[in-house]
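These notes open a run of structures that come right after.
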Structure P
Amino acid sequence: MSAEGDSTTAVLAALAANLGIAVSKFVAFAFTGSSSLLAEAVHSVADSGNQGLLLLGGRRSRRHRTPEHPFGYGRERYFYAFTVALVLFSLGSLFALYEAYHKITEPHPVDAPQWAFGVLIAAIVMESLSFRTAVRTANRTRAGMSWVAYVRRAKAPEVAVVLLEDAAALVGLTFALIGVTVAVLTGDGIWDGVGTLAIGLLLGAVAVVLAIETKSLLIGEGATPEAVRRISAALVGPGIERVIHLRTMHLGPDELLVGAKVAVSRGASAADIATGIDAAELRVRAAEPVARVIYLEPDIDRGGSADSAAGAPVGPSA
């Protein structure tokens, strides 16, 4: 299965789980009046909408390039992932904080707590299954990275978004379960509001992390340092003496733009240079298959220092 297919599977699993969980939470809220359950129900609705946005972004990103968008629409996936962060913050976090304020200032006991406990435990089970799917999907491309590094460096936004959403959902459900339990044991509904407050703060923190990471992708991220090294090494070969400077940028999770100035021999003919460049492009695509758009500028080697896409400023032409 392709990386995009894996991402879609993770998103669909999360969508199915969140739709079922949202309905059950709203039913439980109707019986219990628990603000924690209401906050979690709205959280699940927000997550369901987010998964819909991710699926829409994936579909729109597959449109063919046009004269107005000559590099295609791959980065639409980043735009919709950024929108997810805004939805999670506005609909999930702010609503939970609003509910927490009212429940803490005007507390009332949790009615029919058995509904709350049953739904929260069932929701934890369903979210765990969705989270397991996201983890398995991420493990296919994580390549030994820590989870923090994976979220920060993943170029496909969907899996990272689902991972964070599902992790936040599991922690949020735990907060809700603790809040309801303490409220029932003490008879003081303020603890239900405290659980709601914790959910709101958690969702706000996750939304900020998502916004920061997807903003970086949206404005244009280069290839990973490992990919840059592979590309730089692949460029050098018959007809190409060295890389003078190299720049990369992701046009989408599975499409990389490579631009490089390469040094050629002073005595090389135009035909030799063209042959060398064609061969270099083939080597780069073999070393880094996502490097689909490659522009190489030949120049005479005057001995200037090379730089990399990690980004020394471009000085005068070599």
Structure Q
Amino acid sequence: MTDVARRAGVSAMTVSRALKSDGAVSPKTRQRILKAVEELGYVLDQTAGTLSSKRSSFVAALIPSLNNSNFSDTARGMERALEASGLQLLLGATDYTLEKEERLIEAMLRRRPEGVVVTGGRHTPKARRLLQSAGVPVIETWDLPTGPIEHVVGFSNADAVHALVVRLHLRGYRRIGFIGGTSMRDTRGADRRFGYVRAVEALGLPPGRIVSFGQPPISMEQGGEAMAQMMAEWPDVDAVVCVSDLSAFGALMECHRRGWAVPGRIAIAGFGDFEVARCCHPRITTVSVEPVEIGMAAGTLLWRSIEEARAGRRLAPESRVVPYRILERETT
């Protein structure tokens, strides 16, 4: 509040009044103070009057979806790592949109968490500013951002799909397509598409065999429709990489319905090692990313950072690269 007052050229008391809906402050002064608040990424501490220790005993974690088993497993891993710490995990779902992530970050910070875990390394400018100004440990997961906010636990989605395409090439496939979403709001899906494009170019394979279908996350049904579109536009395609196992399963079912042998007529690969990929027939080749391990690593690093913060110290930024594995199964 003192920083806001200094920037706005007013007293801390005036800032306090301006941030109250019924505070006696002129509109012009209030606007100047709110602008300073925005520029500094300041969030009103609603617990400051009663929580003198500044220990809220909870941490915030934002994941793209609650019904995606990979992200629910990540949350389960965080809970497991934090179990003995006494910290509670408060979850928020961003629905794969950076705008909703921004709103959730601001809402979470109002409750003064002792640490924040976010999914991915891309955020709106305001969200990034809020996280940098929060004064608590921040961990970005499921990605390897080039300019991390603080700590990182993740892997390169682009490199993982690049390696998957190379593996298909080694298997003899030469006309490889990609199925993904119609927008870039799933930044990890966008990175996987980039990894596919990069691999196709490096291997000298026919380019442009990309079907964008549906808003992320792509469902099983949309995966089936996208497969039909892929075969209609490029009937000579001999392998398809799908942005996730869910869309890969839908693509596989579409092949069953149309009598296209898998992998005899066309090979299919997914991403994520979902349970459906392990249990369907034939089982789907995929990339395993160990979501529970990501969650446990993030939770362990967060607790270490919080312990240092409680002692008045700051843990130096760390980056933990979680290995991925290509699991070759019957669909390729």
For which of the structures P, Q does the calculation of helix-only ellipticity at 222 nm (-39500 (n - 2.57) for each DSSP H run of 4 or more, over all residues; to 500) return -22500? P
Have a look at P, Q and say which one yields 6.2 for distance in nm of label points 7 Å out along Cα→Cβ at positions 14 and 230, as calculated. Q
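Can you rank P, Q by distance in nm of label points 7 Å out along Cα→Cβ at positions 174 and 278 and just name the one with the largest value?
Comparing P, Q by distance in nm of label points 7 Å out along Cα→Cβ at positions 174 and 278, the maximum is at P.
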So if we calculate distance in nm of label points 7 Å out along Cα→Cβ at positions 110 and 134 for every structure here (P, Q), which label has the highest result? P
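Read-outs: derived from the displayed coordinates by stated rules, not from any lab. This one's a predicted model, so the numbers in the text were calculated from it and none came from an experiment. Cβ atoms are built from the backbone, for glycine too; each structure is taken alone.
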